[in-house]
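These notes open a run of structures that come right after.
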Structure 1
Amino acid sequence: MNKLTKTLIPLFVIGILLLPDAAAQCTMCKSNLEMARQNGSTNVGNTINDGILYLLALPYLIAGAFAFVYFKKYKEKKNSLTTQ
């Protein structure tokens, strides 16, 4: 096994073990929304939706930044090899 595989397997196992804890958070959001509706507040739902969109977009932005830097370095390296 290569180094990448040795790193990914433990991370995968840890992720699987933590999955039930992550799924439990949905109940907390639902109960907060229900309590807010009972108290007459309607803005809480919009705030939670904004938070979900933020959490959805952030990993893509980070991955895009890494891809941009990687391809820029790759292009520079390729150009320096062809000019020699």
Structure 2
Amino acid sequence: MANAVKNIAKFIKRNPESEEATVLWELCKALESNSAFELHRLFNLDLKSFEMAMDVLDEWRIDRLITERRVQKYLDLSDD
């Protein structure tokens, strides 16, 4: 998730007062803390911001899948 988060962080630093920055920051915070986020807020973003949101969601999903597989592999090995 590092690349997408870095891009969002740069965007927020360049546009700290924008609604897009607020939405992207809150999305990242929700993903990190495993808390709720209202997805409909993404549809009000401009295309560039929306694509950054999709990138962070994609990387977050991949990271979670990798972590789950590692945990499952560890649990399978510990059954021996």
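Read-outs throughout are calculated quantities, based only on the coordinates presented, and are distinct from any laboratory measurement. Since we're looking at a predicted model, the values are computed, not measured. Cβ atoms are built from the backbone, for glycine too; each structure is taken alone.
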Q. Which of 1, 2 yields -26000 for helix-only ellipticity at 222 nm (-39500 (n - 2.57) for each DSSP H run of 4 or more, over all residues; to 500), as computed?
A. 2
Q) Given structures 1, 2, which gives the highest value for Rg/Rh (Cα atoms, Kirkwood Rh), for residues 14-61 alone? A) 1
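Quick one: FRET efficiency 1/(1 + (r/R0)^6) of positions 6 and 38 (r between Cβ atoms, R0 = 25 Å, to 0.05) came out at 0.55 when computed from one of 1, 2, so which one is it?
2
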Q. One of 1, 2 was used to compute Rg/Rh (Cα atoms, Kirkwood Rh), and the answer was 1.25. Which one was it?
A. 1
